[in-house]
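Please treat every number below as a calculation from the coordinates, not as lab data. Every value quoted in this text rests on a predicted model; they were computed, and no experiment measured them. Cβ atoms are built from the backbone, for glycine too; each structure is taken alone.
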Structure P
Amino acid sequence: MLLAIDTSAGTSVAVVDYDGGVLAEASDAGTRGHAERIGRLISDALAESGVAPAELSAVAAGMGPGPFTGLRVGIVAARAFALAAGKPVVNLVSHDAIAFGVYRDGRSGPLLVVTDARRRELYWSFYEGTDDAGLPVRADGPGLAKPDALPHADAARLDAASVSAAALGLLAEHTWKNKRPFASGEALYLRSPDVTPSASPKRVTG
């Protein structure tokens, strides 16, 4: 069983099991205030599933792409929970979870997954289809582009408003079951944070 957390678009937490499927999912579509929501959603998902932290095998973290502030809240929460519970963290690209859910619903062929990056820009990932285990094959991206400069315009396009932690968790279970590699531990911000330290510290006088 896995606890899955994604804050790349909204805030979503789920408890899933390879054989049992989705045991619980708690989500909030708000794109701000992730830090205020994440603890409650984790508690809600665990309570609904009836699963104790000790029963989990790992924690799955969505690594984006996503805006800096929101995305890092989920990654930090996943790592902190895993450390406290003595469980490993497995990392996945959030767009891969979207594609995984779409292909499981029966779609096939090339797919362009798009999510809002704010500032009149979009995050995108391009998929060729699925492999022999039914896992999405990402052929390009994740990337960041203006709406009129998106690549792979001939592919079927899916504009996703959110990322389901349930799909993320099931993707993690199937990735592990089929001995596929997980993503790296590097967050996919794809742009610099809105606030950066000053190049030279200001002098303070008394």
Structure Q
Amino acid sequence: METSKSQIENKIMKSSRGELFFADDFSKYGSSENIRQVLSRLEKEGVLERIAHGIYLKPKIDSLLGTVYPNTEEVAKEIAKRDKSLIAPTGVLALFLLGLSSQVPLKAVYLTDGSPREIKIGKRSVRFKRTTPKSFAIKDELLHLIVQAFKEIGQKEVSADFLHRIKPAVKKLTKETIKSQLKYAPVWIQKNINNLYQSTKDVD
């Protein structure tokens, strides 16, 4: 166990503060039970901090704020990277990432082609919602966020104010993206985005 502890400690020491680790990252250093015991000991020693089941943080300390925790988006991306799965923001999170909502969602929901699950991170949580491959037909991240924002608002609730606020994001889309990827969005969203995109070009 001491050998496992020193190997795991060395790996952690060589990393940057604020870096996330998964218990699986240390699988070559011993059995799962052995690794769990080592990580638990390192947590008690303050080398690591457990932020969720099987997920650890090498603490980055701010003199005023204390431990600086990663946001839910950073955690979600690391989990997707580990699982080699696709993820895409949805719902209220899409509105927040577009700057259409100032409220950080307590539950960040992502579509995924991997395993469905929910991970608690303090008072917040990250939920991975299993979906079909066609949900990832839109490859452009910005267009995906815009489409998800429309879905969150709902067809009957799309107002002039919402269209005005989302217009700057639509304006950033390329002509090629509109041409090749917008067709994968629901028809009512296609019409709204096309109208907004066309109006920005008319103004230009």
If you rank structures P, Q by distance in nm of label points 7 Å out along Cα→Cβ at positions 104 and 168, the highest one is Q
Of the structures P, Q, report the one carrying the highest value of mean count of other Cβ atoms within 10 Å over residues 40-47.
-> P
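To which of P, Q does the computed value -9000 (helix-only ellipticity at 222 nm (-39500 (n - 2.57) for each DSSP H run of 4 or more, over all residues; to 500)) belong? Let's see the in-between values first.
Details: P: -9000; Q: -14000.
Structure of origin is P.
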Structure from which 3.4 was derived, distance in nm of label points 7 Å out along Cα→Cβ at positions 72 and 176, options P, Q | Q
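For relative contact order in percent (Cα under 8 Å, 6 or more apart), find whichever of P, Q sits highest and give me its label. Please list the in-between numbers first.
Working: P: 25; Q: 14.
Largest calculated value belongs to P.
When P(r) over Cα pairs in 5 Å bins from 0, in percent is computed for each of P, Q, which one produces 1, 7, 13, 15, 14, 13, 10, 8, 7, 5, 4, 2, 1, 0?
Value 1, 7, 13, 15, 14, 13, 10, 8, 7, 5, 4, 2, 1, 0 for P(r) over Cα pairs in 5 Å bins from 0, in percent corresponds to Q out of P, Q.
For distance in nm of label points 7 Å out along Cα→Cβ at positions 64 and 80, which structure out of P, Q has the highest calculated value?
Q
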